[in-house]
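Structures follow.
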Structure 1
Amino acid sequence: HTFDMMKASVIFVLILQLVGCVYSLVSRKNIRDDNEFNLVGRFALSAQNTYQATWPYSGVKFNIEGQNTTSRVYVSFGSCTADCEYFVEAHVDCSPVQKFEVNATSTSIVLDLATSVGQSYEIQFRKLTESSNGNAKGVIEFGEIFLEGATLIPLKKAATLQNQNHNCLHRHKLLVIGDSITAAYGVDAANPCQFSAATENEEHSYAVLVAQQVQAELHVVAWSGKGVVRNYGDVNPTSTEPMPTYYNRTLATSPFTSDPAGGNYWSPSAFPADIVLVMLGTNDYSTQPTPSDEQFISGLVDLLHRIGADYPQAKGHVAAMCAPMQTGRQCANIATAAQQAGVNYVFIDPDVFTGGYGCDGHPNAQTQQLMANIVTPAVKTMLNE
């Protein structure tokens, strides 16, 4: 694996040298340089000294200063397995500008920018797809970044630039825990359609839209098919590994080590969220046999209590939400659990589906927006804003 990455880097540098007649290579940086890069989301440091992540919307951000009227940003990712496929969105000044596919045969991307000499820009690359679902799978691994026509700005200096773009201003930290709805499963396609990695896009999820409206830095912990106590299609009323099993994992697809204080454990103090939203329950009730009321309510109350203990700064700003894909006593039991746990309850009316469907009956982008239109004022009420 280490040899493959070294070989890829050598080839990448040769490519850059070949295009040197148009651009001059300004800098080549490993993302381990904490003086110039910020990681967003849950990341682990690999044995190859690269940063890895699996959860949706994980990524890296940094600031550059233009030295030319055109600039290029090259990102070299770690090698993918044969069936690896995920998508990444590039952001410039906190607005999405281009979507890229990363797979086993394409592990580098190039972002071309129109820049002004001396002007600063915030650049982000965000993972759009979830940890593992169908062909949407793979660990995003940031290795090196190459710049042409621009230089990196150290974090201390970047902090003084005060980018006034609304989406760049963060006054809160928001953690959203959910299933396929939160992961934006099938959001970029029109029903009827078959899910694929290309149809999933966290950028169009209610979670991102709400975060933008309340000016919150966002962490997303979402995985299709997971429930509070029962996962989709399980032959039993409860599952051995529902979503609470993954709640505090750094990498979703890697289990904890024998020491929960190390290994793959995600410490809540690393991202002290002051707002936490939980949208689970659809999978618990989507197929038979469903859990009993007591099983579901106690499972959700336990999770909400864990959240309260992990994020004391979010007291009063935690909500259990009933998604618009509803069956049986799903919403009633979520409301009961919220009351017992002392958190807020948010009901999302199925009428939001007037916006339309994506794949397999999931919300499309317009429906996700209508969901955000309900969740955003609820969050602002919790915050007294």
Structure 2
Amino acid sequence: MIGKNIWFICVGEPVPINGNFENLHRCGKLAHEFSLQNDVIWFTSNFDHFSKEKINFIGEKKINENFKLFFLDTKPYKKNISLSRFHSHYLIGKEFKKKIKHFSSNRPDIIYASFPTIELAYECTKYAVKNRIPIVVDVRDLWPDIFLSTIPNFLHFFAKIALFSWYRKKRYIFKKATSIIAISNGYLEFANQNIYRKNNKNDKIFYKSYLPNQSFQKSNPDKFRVIYIGAISKNKTSLQSVIEVFNDLDSKFELIICGEGDDINYYKSIANDNIIFKGWVSKNDINNIIPDCSLGVVPLNNRFDFNRAIVNKAIEYISYGTPVITSLKGDLKNFIEENKIGLFYANKQELRASILRLDQDRDFLKLLSRNASKTFFNNFDFTKNFSKLQNHFVSLIE
């Protein structure tokens, strides 16, 4: 696809203001890659979701000849779940609606919109429908339903009334989208439920994609090491169970924990010498750490959204040929079992038994490792998946 005008609509991702292309996420990577042969405008907010700081730009900023950012002004927020954040999202949608009036002579050939935020996806879907422009809605999170999982069941009815506007907009977005794409089967099913859209030929799964890791070499250490990379949080993980298993194993077994979080001091207080806390680690650090590990563990809690996703860290592990062991049910468990790239455990006893089994049966461990590398290339390689998505865009434009 060459010479098209493409809009990307997405907030909450790192932006390449200072040539920072290495840390781009899904939308940013796609926008940058499409800009190599097309004109791209990425509409985003002037608030950094990660640092919680304002970005000192409003309006258009040129990245290169074919790639522009357009910063929509909004209010800051401090907490991810807060009225301030929801108000910020409302303002972004309102600002987008106002600013696109100035693009009447430069309309896009196709629009990519990330969902959520709901308000922004809603406004650009209305714009696309009004102007007969194909729009691809990428389901990245399960809003607003995810908020119901944080409250008791008897309050769900009242919460849905309070969130009625979001549910109405969500239904409109998914019903009117030319194409819905999603990061997993569970996420695509979420978008299609209750809107009678099943079997739409334009709706597809496009997994999160990464460049393959070519700078690593698997080692064969004397120790049996298991790595965890991610948030150190009781709300998100059952990391305590993993630590307790390693506390009871002998010194041949090590658990390496990479990451930061509110509960890190607690976990350090209950861990023995078999557990090593690395803190935040860079990509170069990971290149050196993961090849020495036999397994990557995903001890996420069985939450509504996690059960429907193939989570980032599992993909990162297999990009190094490292098998995955997880307590997470749903899409990830099914994917691991179908591709034979790891094991599932339901409790501490099963986790311990699986680790001891893989330590004893190194041939089986090597088989899982080979399958992991092959599965990554077949499903998550960025170059392959970008080519598929590019062809998908072409089919929608034509």
Structure 3
Amino acid sequence: MKFIVSQESFKEELGFIQGVVEKRSAIPVLSSVLIKSIGKDKIKLVATDYDTSLITTISAEVLEEGSTCLPGKKLFDIIRLLDPGNVTFTKKGDELVQIESGRSSFRLIDYSEDSFPEVPAVPELTSTIDCSSLALFIQMTSFAITQEQIRYTLSGAKFESKAGKVRMVTTDGHRLALIEKDIPTSNDVNFDILIPKKALSELSKLAKEEGICRFGEDQNLLYFQIGERSLIVRKLAGQFPNYEMVIPKADLTVAEFDANEMKSAIRRVSLMADERNKTVKLTLDKNSIEIESETQGEGAGYETISADYDGQRISIGFNAQYLQDFLNVVSVPSSASVEKETEGDKAKARVNSTKIKFEFKDSYSQVLMRPLGERDYNYMYIIMPIRL
């Protein structure tokens, strides 16, 4: 096999591959990238860890058709440090591949393609969503996915559609993030799938590109396709919990506050929170919210912010990090004066001076928070309080 490829385009595709390539695998081939020629003008890159696979194609001048299997991280480290220009790959026998660019030359061990796991072909995909909406959905919910490996059905996001509305939901049992948007799907086909956390991370990178994400499923796998890149993911087994049961419905007391003010205050006050549970106490009183935290033997922190509230005085405890995670995705720096967009100038998820609607029943029941203001999606965050 011999081919010539642009250093810039090859580096970009290898960058996407890195999230799938196993860094420390007992099976060397899972740390490698399979490179195969497609005719005389393209090559295909494939990486897999058995559960997640990524396939991408790029333009190349193929001088001799064939395939090679090279260590993924080492290959990426070499390519990203080369100067822009053409890079030539030449297979030397059955065990070595020579890489040449300018005055630089490297040799890498070539693993046999026969030992590389078989990756299924991507079927025709009928469901679609625009990449900016997909990136927004992932950004606004992925932080609430459980970190506990034993809670298998919570280690991903529920992605569903019905009657023209698309929704993504995540929860770790202590909090829940939900985003919903009116997005007509192809042929009005409804879907209901669980996307694993690692796949969400890779999709968020792929969705930074402009365009459409096509997706579908079979009995065991999920398929996503954005441009020339395809992500294949093993499904999560099990049933996602009935999350609608925990959404507060009525008879709630309401307070409103500025997201930036609350975010900054919690960041400061939580410095004095106990390391074990990171508890902060929010005390709502007329036109204000008092934020407190304390660590026995060290000291305490206290701050007050203004709020639109005219109810009875009440104190509610929260995990400070859970509040921060929500405020991070709905707030922007206070110096901003125009609408901001997420990285890549897509997925409009943040607006200046965001007001938060804070709805609760008492000190022990779940609290509902949502950003106020005009936007083309609905977003809510539900968090269980900590008993004080």
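General remarks:
- Origin of the derived value 5.6 (distance in nm of label points 7 Å out along Cα→Cβ at positions 58 and 314; candidates 1, 2, 3): 3
- Structure responsible for 24.7, 80, with Rg and Dmax of the Cα atoms in Å calculated and labels 1, 2, 3 on offer: 3
Laboratory data are not the source of any read-out in this text; all were calculated from the coordinates shown. These numbers come from a predicted model, not from an experiment. Cβ atoms are built from the backbone, for glycine too; each structure is taken alone.
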